[in-house]
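Read through the structures below before going on.
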Structure 1
Amino acid sequence: MSTPTLSHSTVEVARSYPVSPDKIFAAYADVERRASWTAPEGHEVVYVNTSFDVDGVDDFRCGPVGQAELTGRVRYLDIKEGVRVVYSETISLDSEPLAISLVTWSLDPNDIGTEVTVVSQICSFVGDDMIAGTREGLSMALDNLATAL
């Protein structure tokens, strides 16, 4: 059995919202609210434990509703209220890592409210599909955020 070649990429998605950076930060900081908008339609994010503080950890499961078999662990590296959130994230299946990422959420005031830019620097252990899934998932999360605000 061969081991897939590591894939590396930087995924960047951005959206503008007609609200202040503080409102967007609050939607991220509140784990129940975050769970409602970060999962694509037909999927769920179930938080097992959370600690939204620098050096804090969020553990979660994600996947299709009722079948959330992927596990995730986020470790917060930098949090500046209303400005940014930076964390490392590991996504695994059956304790085997699928991808490890460094993720930055930037909240920048603009003419209509706030520009949210998410950059994920990802190392996939299972090929390019994981990178494509990250891009699609982040895009859907930012689309869902618009209705959650």
Structure 2
Amino acid sequence: MAGKVEGNVTTAHDSVYENNLRYAVELLEKENILGLIDPINKYSIPHYYMNSFEKALSVIEKINSPNLKLMLDVFHLQLIRGNISNTIKELIKFIGHVQIAQAPNRNEPNTPGEINYKYVLEAIQKAGYDDWIGLEYKPLGDTKDGLAWVGELGYSL
């Protein structure tokens, strides 16, 4: 987590964040571990420092390590930027992991909301991502019933 900044973000905030990540990346590289930058929208965590995919991408490019990638949380992407399918194509080479949840309430992907996950998951696959998809949502009911959407979209657990 990047932390919260009250007031305006300054270059000092940027420097501290980047320097901390450079230190972390040294350890990640030494242990061959993947680290992720996770932009979070301003509605879920007001004043969160890393609230922009552009800012995350800038940091990833500056640090330039194969052990530092982008967490593509589609829920946050929708609330921060929208334009999901084009953004996936733009960011695909930087993506280290994908998480999904329905917007705006962070429930199961098949609940009513703003995102067509059948389309989005196909777009992610067509763009070249073929790794795990994480599920970070608040189930409306019990877990087993809440996973019915996986089969409905043609996937399995």
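Can you tell which of 1, 2 yields 17.6 when mean count of other Cβ atoms within 10 Å over residues 70-77 is derived from it? Walk me through the numbers before you get to the answer.
Numbers: 1: 17.6; 2: 24.2.
Attributed to the structure labelled 1.
Tell me which structure, out of 1, 2, gives 0.9 once distance in nm of label points 7 Å out along Cα→Cβ at positions 38 and 118 is calculated. Show your work: numbers first, answer last.
On the way: 1: 0.9; 2: 3.0.
Of the options listed, only 1 reproduces it.
Upon calculation of distance in nm of label points 7 Å out along Cα→Cβ at positions 14 and 46 from the atomic coordinates, which of the structures 1, 2 produces 3.7? Could the numbers behind the result be given before it?
Working: 1: 3.7; 2: 2.6.
It traces back to 1.
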For relative contact order in percent (Cα under 8 Å, 6 or more apart), find whichever of 1, 2 sits highest and give me its label.
1
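If we compute distance in nm of label points 7 Å out along Cα→Cβ at positions 22 and 110 for structures 1, 2, which one ends up with the highest value?
Values: 1: 2.2; 2: 4.9.
Answer by largest value of distance in nm of label points 7 Å out along Cα→Cβ at positions 22 and 110: 2.
Out of 1, 2, which one gives -0.87, -1.14, -1.24 for log10 I(q)/I(0) by the Debye sum over Cα atoms at q = 0.20, 0.24, 0.26 Å⁻¹, for residues 6-77 alone as computed from the coordinates?
On the way: 1: -1.06, -1.21, -1.22; 2: -0.87, -1.14, -1.24.
Derived from the structure labelled 2.
Kindly point out which one of 1, 2 the value -8000 was derived from, the read-out being helix-only ellipticity at 222 nm (-39500 (n - 2.57) for each DSSP H run of 4 or more, over all residues; to 500). Don't skip to the end; give the middle numbers.
Working: 1: -8000; 2: -12500.
The structure behind it is 1.
Looking at structures 1, 2, which one was Kirkwood radius over Cα pairs in Å calculated from, given that it came out as 16.6?
Working: 1: 15.7; 2: 16.6.
Answer for the origin of the read-out: 2.
Only the coordinates and a few stated rules stand behind these numbers; no lab work does. Nothing here was measured: the structure is a model prediction, and the numbers come from that model. Cβ atoms are built from the backbone, for glycine too; each structure is taken alone.
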